[in-house]
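A.B. asks: Please find the structures below.
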Structure P
Amino acid sequence: MRDTRSFPHEPQSVPAARRFAMNVLRGASADILEAVELMVSELATNCIRHTNSGFALTIIRSGREIRVEATDRAGGTPTMRSPEPTDPSGRGLKIIDMLSARWGVDTAPESGKTVWFTISDRAAARTG
């Protein structure tokens, strides 16, 4: 199963992306839904904060594996930061690194980049 939705470059796209992901992944375990919701929030926030374009969120379910991709038109490669405890931001990729099975960035100079993560769910295998 593969589902994609585009979102405009506006703050309201962050909760809209979370709702989209939760709807697509209905039936997954509560732990997985909670982790995906947080990671989608981080990806969407980064797209809004660090680009001037909207973004597309793609969710792919294959057996137990769930892959989520956020694609925007900005160049560059995001990197994990080490913020100070009092810094208000800079933890998004660390959160994704901690909660996902794998994550990465695919770049295409002519069209931007895709930041993605995967996570496994036993419930997804039963209901997908």
Structure Q
Amino acid sequence: MSDRPVVSSLPFIMRVVEVITSIVAFAVVVEYTGSSEYNYIVFTGVSGFVVALAFMACYAARVQAVRGKVSAVVDGVWWVFWLAAAAVATNLLTGRFTDNSRTRASCAFCWITWACWTVSFITAIREARGYEY
């Protein structure tokens, strides 16, 4: 383990970005109720936000058990969730909500958040193989 401050490590920085983008992805569409598509985006955003915060807390406490394999499994699951949320948001833009700027913003941030979880997933796999960030 390095003596470098945890807040400057790549995994911690990615979690901060995931928290911010998750909030934006779900916050702009949270008031649209009654649609399972929007409900899924809100679920993925809120759960992704909570998971990223939990990882940030573990990183700050220097809990090594969450690094590597545990992080890779969780990141893999949320990578799939965010890919599905981004696909759902994109599908909403092709249907009845094409002129909705909030849906467009949510779609963009779903894809951005998916990209962030992709980086976290790759980072976790590399950590599981012994690379230290």
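Coordinate-derived values only; no laboratory data. Quantities reported herein were computed from a predicted structural model and do not represent experimental measurements. Cβ atoms are built from the backbone, for glycine too; each structure is taken alone.
A.B. asks: Here relative contact order in percent (Cα under 8 Å, 6 or more apart) was calculated and came to 28; which of the structures P, Q was it taken from?
C.D. replies: Computed on structure P.
A.B. asks: Tell me which of P, Q gives -11500 when you compute helix-only ellipticity at 222 nm (-39500 (n - 2.57) for each DSSP H run of 4 or more, over all residues; to 500).
C.D. replies: Numbers: P: -11500; Q: -26000.
Checking each candidate, the match is P.
A.B. asks: While we're on this one: For which of P, Q does volume of the Cα convex hull per residue in Å³, calculated from the coordinates, equal 101?
C.D. replies: Structure P accounts for this read-out.
A.B. asks: Say we calculate mean count of other Cβ atoms within 10 Å over residues 10-17 for every structure; which of P, Q gives the highest result?
C.D. replies: When mean count of other Cβ atoms within 10 Å over residues 10-17 is computed for each of P, Q, structure Q gives the biggest number.
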